[in-house]
Structure P
Amino acid sequence: MARTIAKDHDHKRALILKAAARIFATEGFDRASMAQLARACGISKANIYHYYDSKDALLFDILDSYLRDLRDTVLATDMAGLAPEARLLKVIRQILRAYQGADHEHQVQLNALGALPEAEQAQMRAYQRDMVRFLSDTIHDAAPSVFAGDKAKLRAATMSVFGMLNWYYMWNTGAGADARDDYAALVTNLTLHGVKGV
């Protein structure tokens, strides 16, 4: 007879992912053990294997869940009826808000993505490319004459915006929604109008 799935299976799985992200971010993926993860979750080592058969499976699920959800949130930004500059502000705000509360997952992405097999890394990079393309199109639409026919310049501007967002994310992890919105406005103005626009 097949083993039934507990009613709280998805909830426990989410708790395990959150705890594993914290351990991988603070201790390092290579140094973390399944026993350590089980202790952090308050469950037995045998029980954690009921959910994940390896550290590698946990790492994949952390990154897949985080990056897929982040991508879906950013791409679902409702920009109907907005002028191009307002669309850019809304996308930047959406990214900063989506980053909130995901400090450990973001750190795992930066430090442990390379531990995944190449095919799984490619899947994560595809999520990232979708977000880069979306932001790039939004930047282009806000200043089409600046980037006309110059893909290299558009890519540099797009990655510079992500650089500013990631700087804020790494150094202002406790920032609330209002502070993130203020910074989104600053980045948008800086991107579109330079320092004099700030």
Structure Q
Amino acid sequence: MNIFLLYLCSMNTTLASLVKSLPSKNIEEGRKKELQGFVYYLQEKKVKNLPLHLNFICTHNSRRSQFSQLWAKAMAHYHGHECTTYSGGVEVTACNERVIQTLIGQGFSIELERVGLNPHYRIQLGGVSLGTFFSKLFDDPSSPTTGFAAIMTCAHADENCPFIPGAEQRIPLRYNDPKAFDDTPKEAEAYLTKSIEIATEMHYVFSCL
């Protein structure tokens, strides 16, 4: 078995253990209905044998959209689908350090690629790269310009950014912001809960394909 296949096996084993810990049966029927538009979009792309490109967008591209970009990539891989994920915002800030610490606690390997006010982090699981994560605008040069879905992960961005150039579909998928618990005793719990919530929903979405 070559090194690449060994990496894939290692990632699948690591990811499988994470998936088993997810409360997948806890997604309420009302939320599943909200997720259905996302599922339909992906199914249509698969039927037409077209590539899957997803850009997760929130205001600061610091928390929810970063979690979503990573978990969509990981769960697509787990279910055997090729999918390229991106994230962006309407302001450039930084990928929040609490997000990074949460993912490290969940077993991801994270390497700081570029320091500064907006650090770049390379994230891996089981030796397989899931991408480089940093805060950027939704139309950053690294993001797709056509043939992608814009997944709106926060109410502010969804309501104040009515047009995403090049998006073939806009899908609202709002999450509450764990920022509300920053610098409180519930901070770590809030970020882990949000990561698990997003992971659970991405697992459900890609399991429907």
Identify which of structures P, Q gives the largest calculated value of volume of the Cα convex hull per residue in Å³. P
To test your reading of the models, identify which of P, Q gives 23 for relative contact order in percent (Cα under 8 Å, 6 or more apart) when calculated. P
Distance in nm of label points 7 Å out along Cα→Cβ at positions 23 and 159 - highest-scoring structure of P, Q: P
Please state which of the structures P, Q yields -24500 when helix-only ellipticity at 222 nm (-39500 (n - 2.57) for each DSSP H run of 4 or more, over all residues; to 500) is computed from it. P
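All of the numbers you see were taken from the coordinates with simple rules; none came from a lab. The structure displayed is predicted, hence computed values, not measured ones. Cβ atoms are built from the backbone, for glycine too; each structure is taken alone.
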